[in-house]
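Next up: the structures, one after another.
Bear in mind that the values in this text are calculations on the coordinates, not laboratory data. Treat the numbers as computed from the prediction; the structure is a model and nothing was measured. Cβ atoms are built from the backbone, for glycine too; each structure is taken alone.
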Structure I
Amino acid sequence: MGMLSEFKDFIAKGNVMDLAVGVIIGGAFSGIVTSLVADVITPALLNPALKAAQVENLKDLKTDGGILYGNFLASIISFLVISFVIFLLVKGINGMKKKEEAAPAAPAGPSQEELLTQIRDLLKK
């Protein structure tokens, strides 16, 4: 019964739950980025290049020797988009943290020495 209790405590920890939420959101975010690349970036930016290469789909690009490099290019584009979006998210979060830290500090009170001096003077009276 001890191992089951330990497992329950492990699962209930905040870090494990945060990780689980992160993985689930990451999976959902992956679908968004995949759609962004396939449905927005590829048609908007790459269609003219694909038409010049007489290919309808980026993944169909291949060399004369039959090496499919289009799928590799699609993966690179997807990686770059994901990296850029994550960069923007981190930059935004860091910007919010800086604003929180920049809040005005409370006015400084008397130092410890000043307080001790005041206590000493009060005790003398």
Structure II
Amino acid sequence: MYPFIKEGDLVTLGRIDLARIRVGDVIALPHPEEGKLIIHRVVRIDRDHLKTKGDHNPVSDGWIERESILAIVLRVQRTEKEVKQAHVVVQRLIVLLSRFLRTPRVRLKLYKTLLIRGERY
């Protein structure tokens, strides 16, 4: 989830109504292949399935069932400072950049441009 959530950040998770998940939400789920806990952004939604992707990852995690979602990210704390949740428009912009911009260096530069307005996830 770099650069929006960084190594060492303290992430607070909470329960979520699975029917209320929307594109741009940052959620916690078991990795589809490895089973370890991952925190990724929802990039697409179908009726019973959704796709998630780490903001800096080159590809999505593939389609997963809604029921596999464990929690939603409620808060991110970075060295005594809270990282605020981005406005839904910014979340959707991050999703679009993540899905369609394949050059990691350019994508990261655009992400960092979004961060100029303040630390957000």
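Just a few scattered comments:
- Structures compared: I, II; top value of distance in nm of label points 7 Å out along Cα→Cβ at positions 7 and 63, i.e. the largest, recorded for I.
- Read-out helix-only ellipticity at 222 nm (-39500 (n - 2.57) for each DSSP H run of 4 or more, over all residues; to 500), computed value -6500, structure in I, II: II
- Taking distance in nm of label points 7 Å out along Cα→Cβ at positions 95 and 111 as the criterion, the highest value among I, II goes to I.
- If distance in nm of label points 7 Å out along Cα→Cβ at positions 55 and 71 is computed and equals 1.2, the structure in I, II: I
- Computed 0.70 for FRET efficiency 1/(1 + (r/R0)^6) of positions 15 and 47 (r between Cβ atoms, R0 = 25 Å, to 0.05) - originating structure among I, II: II
- Cα extents along the principal axes in Å derived as 36, 33, 27 - corresponding label from I, II: II
- Source structure (of I, II) for relative contact order in percent (Cα under 8 Å, 6 or more apart), computed value 13: I
- Of the structures I, II, the one that 41, 23, 16 was derived from, the read-out being Cα extents along the principal axes in Å, for residues 23-86 alone: I
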